[in-house]
Structure P
Amino acid sequence: MLLIIVSAYSFSDFSSSEISQKSIYSDSLSESSESHLKNIKQLTFGGENAECYFSFDGKKFVFQTTRNDYECDQIYLMNTDGSDQRLVSTGTGRTTCAYYMPDNTTLLFASTHLGGIGCPPKPDFSKGYVWALYDTYDIFTADENGNILSQLTTTEGYDAEATVSPVGDKIVFTSTRNGDIDLYSMDLDGGNVTQLTNEPGYDGGAFYSYDGKKIIYRRTAFKNDEEIVQYKELLAEGLIRPSNLEIWVMDADGSNKRQITNNGAANFAPYWFPDGERILFCSNANDPNKRNFDIYMINLDGTGFEKITQYDEFDGFPMFSPDGKKLVFCSNRNGSVKGETNVFICDWVE
């Protein structure tokens, strides 16, 4: 699920020729103090582009975008140089959280299209900044031509935020099927569903470590019992307020849960370093107004906290290439209009 607190987006159309003309490596896309990022290249130009993830072979991306005539997110593919951007979801309903399967040709994503061809209604912001947990979200697989191959979830409630273990054997996803927002694992065909978390609050946005033995995820941090009551009241309306999320880690079977961050901020989109000892994640921890999100690095024991991006608006959704040499992320930098979010790729420098 996209954390849309970051900005007010605008949308614009663009052609393949515009992409080829603009997709050049440029140090001007980097802030002077971003020492870990080299040769940044912009891959999308216009609209709302987010959650861009590598295929297992590192040659392609799948991502969600609102552009052209679509009023809410659809799933697109592109090569890692930004070429051949094309729709692969149905073009109906709302979609989120796409990922490649191990065969590099099958796609995994959540969609509401079975619940209606239109975009589901936006959440009621009179209750503050909230997410809508659409109960028509289910998880599907499709081929690269946009043909739906299978429906992996059929239970009532929200099923989304699915990612695949780099080992290629399991999917982790978020669901409200048991009345709370918890993490589950399943086989690649949707079988053998196992509940991994059962603590009150939202558990989601999970990723397996490179060896498939651990899972990193975001979890609601409650300050008192009153916040738990408020959380349950919103959940009964299909809503959640994501202003205070901490990063946790657990074993792939749901055991040995432990907290990594403890900063009272909105921490999300964690991703593993190949060494399995560090993660990158997105946070507004250093912004007193909680509006500016950056990418940070931290060790699993909570030490080594370091700010990676320095742009004064949104930077987030980091993911390493399978070999750990490249980093893809999404950012408001270099937008044609304020608040535009695009996809960038760069070399990672230790």
Structure Q
Amino acid sequence: MKGLILSGGHGTRLRPLTYSQQKQLIPVGNKPVLFYAIEDIIEAGIRDIGIIVGPNKEQVIEMVRSKKWDANIEFIHQPEPKGLAHAIIVAENYLKNEPFVMYLGDNILKEGIVEHVKSFLNSDAEASILLTEVSNPEEFGIAQLNEKNEIVRLIEKPKKPPSNFAVIGIYMFRPAIFKAVKEIKPSWRNQLEIVDAIQWLIDNGYKVKSAFVRGWWKDTGKPEDIIHANRLVLDEIKKTENNGILKETKINGRVIIEKNTIIENSLIKGPAIIGKNCKIANSYIGPYTSIGNNCEIIDAEIEDSVVMEGTEIKGIKRIVESLIGKGAKIVRNESLPKGHKLVIGDNSQVRI
């Protein structure tokens, strides 16, 4: 069995961050979201993985190759994002009629996929989809089930959802899907939708099974989703691990502090993670906060936020529920005239 991870797309809902970096590389718990997908597929025993890349493909390739994986990883270029079903067409030569898992690279699943892969391989189904109950079904592909929990119909972002069973971004397929993706027509979004391809399988007599996921699942497509996923991941920290240097600093709760980080005269409340080579002084780092590598935080208060690498924050009280990109600089304005001095990228959101 092979793995296919989608790490393309423009990530428009995460702009301006995604003008300069691929959305699947945004960190959650100080680890790129994409890495969670790779780890899940390897944990399921799959050793051949293709990664679909598009814009910022060089970033994705460099980031993935920066770590040694127990798998053979190849990169497949999708010239433009024409839908999930189109990604399968692009990857057909790589997949070579083998069964495969397709995993959207901006999804995080707490329980992993080991049991789901085993169940699929032991079945005679041509496809398997994973479902979870959601409170906003109109924003997802939705599955309608009969009294036997068999899939009757799949609908992409319905205005009047027949259920609240969302199809999450992890699928398992056998070779019939290659025919299905070539038979369907582009949707109103001018994309080849994967739900249409799966519906084609159902309509043409192929068996499609489903299973509900246990534990949490997050699609990290929007800033608030990244922050929520960060909370969920940090909640999994079991104990405090301090590899840094603490001076007159108090740690409350479960906190991970990585090498060469110096923290002085500060309060750190977990769950939280602080990366390598950081300097933190006279500051408060609150629960559910991830601080990336090489950050400097002086005289500041931060809580429930994701701060990416190389960021400088000085004299700011107080930052909450924020997503701060790489190399950002947020400092107190000491000069006249007083006021907020901002350089804000396209599609940014600021609350003052």
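Read the figures in this text as sums done on the coordinates, not as results from a lab. If you're wondering where the values come from, they're calculated on a predicted model, not measured in any experiment. Cβ atoms are built from the backbone, for glycine too; each structure is taken alone.
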Query raised in the report: Given that distance in nm of label points 7 Å out along Cα→Cβ at positions 68 and 116, derived from a single structure, equals 2.4, which label among P, Q identifies that structure?
Result: P
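To which of P, Q does the computed value 1.00 (Rg/Rh (Cα atoms, Kirkwood Rh), for residues 124-243 alone) belong?
Working: P: 1.00; Q: 1.05.
Clearly, the read-out refers to P.
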Requested in this report: Determine which structure produced the value -6000 for helix-only ellipticity at 222 nm (-39500 (n - 2.57) for each DSSP H run of 4 or more, over all residues; to 500), calculated from the coordinates; the candidates are P, Q.
Outcome: Q
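Tell me which of P, Q gives 0.91 when you compute Cα Rg over 2.2 N^0.38 Å. Don't skip to the answer; put the middle values down first.
Numbers: P: 0.91; Q: 1.07.
Attributed to the structure labelled P.
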Query raised in the report: Can you say which of P, Q returns 13.6 when mean count of other Cβ atoms within 10 Å over residues 132-139 is computed?
Result: Q
Query - For 33 (percent of Cα pairs over 26 Å apart, for residues 60-259 alone, calculated) the corresponding structure among P, Q - result: P
